[in-house]
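The next part holds the structures, each set out as structure tokens.
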Structure P
Amino acid sequence: MVDTDRIVGTAKDLGGRVQGAVGDALGSKGDSAEGRLREVQGRAQDAYGQAKDTVRDVADNVGDYAGDAYDRIQDRGGAYFRDGTRAVESRVEENPFIALLLAGAVGYGLALLLHRR
């Protein structure tokens, strides 16, 4: 969807070009300068409209990308959970004492956080 600033800016740019050309043809420095000013204002407004369009498009795409990522996680979530469970299980079997120390440290940390009123 085209932003209205782009349309208005393009119209100002075109109007400024025409006014500048007419001013040049008639030898009117005032009309020529005013036409060039309108031309620059139109280009600036058009650029502003393009920037707004770009930001709007990016915002729309971010929502789509987030939805796609969420769908993929739901599809693969069970596999990730099983893989993670297997990895933790193998580490605990390899080093049960270290796993016990880590679990105790996590429990102690949680107790400190909960009772720190």
Structure Q
Amino acid sequence: MLTPGSHTYESIALEIGIDARTLARWRHNPAFKSAFGQAKRELYEQNLAGLASLSGVAISKLKTILDDDKTTVRERLYAIRIILNAAQNASAMDIENLIDRLEEGLRSLEAVNT
């Protein structure tokens, strides 16, 4: 089974039982590109939902660290840094996802108009 990570196109083709040249042709096919893009978006959304379900627990733990009188200043600052970085990354991912969707919509419109 393919798992997220770095794979070569040759290793992917071998894993799914096709020739690497077949995969190369598919990668240039507009229908394949569209389906592949949709699959990546769905995987992204599933992963995001999984992270969202864990984020409540993580935020609670970070809040405990911030509120605990025994927590050192260094530990508090580290917790604050984690929270701020997570918020910044979430904003960047939302913007990137929006740009991907807009670009796909533009490609669809161009395909209809040609």
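What follows draws every value from the coordinates through simple rules; no lab data is involved. Keep in mind the model is a prediction, meaning the values are calculated, not measured. Cβ atoms are built from the backbone, for glycine too; each structure is taken alone.
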Q) Here relative contact order in percent (Cα under 8 Å, 6 or more apart) has been calculated and equals 22, so which of P, Q was it run on? A) P
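For distance in nm of label points 7 Å out along Cα→Cβ at positions 14 and 102, which of the structures P, Q scores highest?
Biggest value here belongs to P.
Thinking of P, Q, which structure, once helix-only ellipticity at 222 nm (-39500 (n - 2.57) for each DSSP H run of 4 or more, over all residues; to 500) is computed, gives back -34000?
Computing helix-only ellipticity at 222 nm (-39500 (n - 2.57) for each DSSP H run of 4 or more, over all residues; to 500) on every structure in P, Q gives -34000 only for P.
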Q: Kindly point out which one of P, Q the value 8.1 was derived from, the read-out being distance in nm of label points 7 Å out along Cα→Cβ at positions 30 and 78.
A: P
Q) Between structures P, Q, where is Rg/Rh (Cα atoms, Kirkwood Rh) highest? A) P
